[in-house]
Structure 1
Amino acid sequence: PFNKEAIETKNWTNCGEPCPVVCKKYANGHHIEYEPREANGPLSGVITLRASDVSVHAVDAMGFDAISFGGTAAWVLELVYRGLLKPEEVGISDKPEFDKDSLILKPVETSEKNAKLVAELAHRVAFAETEIARIIGEGIRRAAEILDEKFKDRLSYGESFKDYGVYTPIGINGEIVPTMYWAIGNYIPLPIQGRYWTFYQFGVFLEPEELANKIVASALYEYWYDNVGWCRFHRGWAKPVLKALFMEAYGENVDMEGQARKTIRKLVNFLKKAGYEPVFWDSMRVIDLVAKGAEEFGNERWAEQFKKDKVVTAKEYLRRVLAEYSRILGVDWTI
């Protein structure tokens, strides 16, 4: 229904700024934006647009970051689906339907049920209405550590509740749910998360050093888009003229990349003093995703290495990415 309700009707607008790019699309009275819909839709077995109106609206109404909550909800609902948590412990009315037959044969009913569960979970976590909901509110990593101890009898040997979560870790207990793009660069524990200071092209599995170079190249200008207050949707024309605009407006010949490097070094220094440094992925689901990326995106050498020992290979890959990132920027952001 999206194309019929939003595209064919040209039900578009902008963010409120005097901008010619009408990037905001509306359908059925709701703002339709990819990442909140993906995070609180297909990730939790909600594959129809109408059903996602229910889940996304509830998450927004409770004041959550939609991407972060969507990743958390998918984690929790999978735990319930697998029997590692019980619906009544979480405070939701039933188990989700994640089986393939339900999603294919009755997509509307299944999506409506799963969306209702996401909405219920949003309310339970927002108001800490059950003990488990309160724990979930701590975030995936912190919650998983508590659940590992509380329900260790439900886990297989060596398993953790973390192993079902998808997040980028930082420091002892920090995390962020990656943006909804299937790209290896989204899983690298970089100093700035939640923006696009990375390389997030779909369909490529680069050598670690090449990925690091592309991450830095992106970050040096994402810094400027963020700090001059320009929407990054305009980066195509803005990047080549930024330097000239500073000269025109302020008479300053700004070293664009040099200034960005200097600021990133300060940010790294601050983060390390605050106790947040890069760490290795502590979720097997994330390691599996990275390994699958090598296979799916056609990097045969790395795919073979992952098949031999995915944990050792993942550590080598991440270590090399961060070592090159550190070398380029003149910082120590390594594992």
Structure 2
Amino acid sequence: MAALTFNNVIKRYGKGRTELQVIHGVDAEVGTGEFVVIVGPSGCGKSTLLRMVAGLEEISGGEITIGGRVVNELEPADRDIAMVFQNYALYPHMSVFDNMAYGLKIRKMPVAEIKERVDKAAAILELGHLLDRKPRQLSGGQRQRVAMGRAIVRQPLVFLFDEPLSNLDAKLRAQTRLEIQKLHRELGITSLFVTHDQVEAMTLAQRMIVMNAGRVEQFGTPDEVYHRPASTFVASFIGSPPMNLLKNAQGGRNGAITGIRPEHLDVGDSGWEVRTETVEMLGAERLIYGRLGDEPIIVRIEENQPSPRPDQVIRVKPREDRLHSFDAETGKRIAR
């Protein structure tokens, strides 16, 4: 285990007039044994940042350190990291055992130690009964566990996960998230996990880095990011449905954008006047989509509350202690 730090990390492609900067001075520290998730939309630079840690992309500026050692110029094999990819990258002609053991054999590790490491990883991942099978005989979830097992046997300082759940269906994603959490509790290895899925980020992260256009918008715990978003981008990206961002809300600050989560609006006899457009039934809850003046707004209600009809006017009252304010020009959070 080791700490992982980013010190003013920059990434550029091209030179001169064709130069394009895609990572803009990232500063962050992942503590020893910490599980940090990098989350953001496609093209925000999250995978590029991960690949720079792995040594698969050159660093244009700044420093990346692992365990206090600058790794900018080190080859990937010398960084003591293990990476799990989206596409599993298993050898189809090899058994599960041989896939997990391959990297250790290349390093000419003693046979007895290889077997011990593979057996231990297989036990953790519940793969012991599958060690003789080929990848084609496995489900998607089992293949992903084999890929994780191959990383575990390396016993690296840092685990890197590059959207490893993207190829799984919803049920398998949920199951594998639980397995990754269990794995981290048992091994305690410093981990950096990249995803575009905010649900994965919120459920897996001890802390999360929210990225946008190559910059860190916020670095904090899931609770901090959800309840105290640092910007309108974070407020709209984290949360499903997203936070309502209103320019003309009654009770908001002059010249500021008012933010309120859909679950922090209470339907009653007083408050803002909302004209209903449609209602989504989601089992234990319902989402009311409507308009506050000329601005869209979403209200979340419980299943036992009456649903309004389309075009019906309802009153919703924001919980004062749950209101957020953001600068209308910069989008940055304003302390209340």
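Computed from the coordinates by the stated procedures, all read-outs in this text should not be read as laboratory data. Because the structure is predicted, anything quoted here is derived from the model rather than measured. Cβ atoms are built from the backbone, for glycine too; each structure is taken alone.
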note = The highest value of distance in nm of label points 7 Å out along Cα→Cβ at positions 38 and 222 among the shown structures 1, 2 is in 2
request  = Of the structures 1, 2, report the one carrying the highest value of mean count of other Cβ atoms within 10 Å over residues 6-13.
outcome  = 2
At a computed -16500 (helix-only ellipticity at 222 nm (-39500 (n - 2.57) for each DSSP H run of 4 or more, over all residues; to 500)), which of 1, 2 = 1
remark   = If you rank structures 1, 2 by relative contact order in percent (Cα under 8 Å, 6 or more apart), the highest one is 2
query = Can you say which of 1, 2 returns 74, 50, 34 when Cα extents along the principal axes in Å is computed?
reply = 2
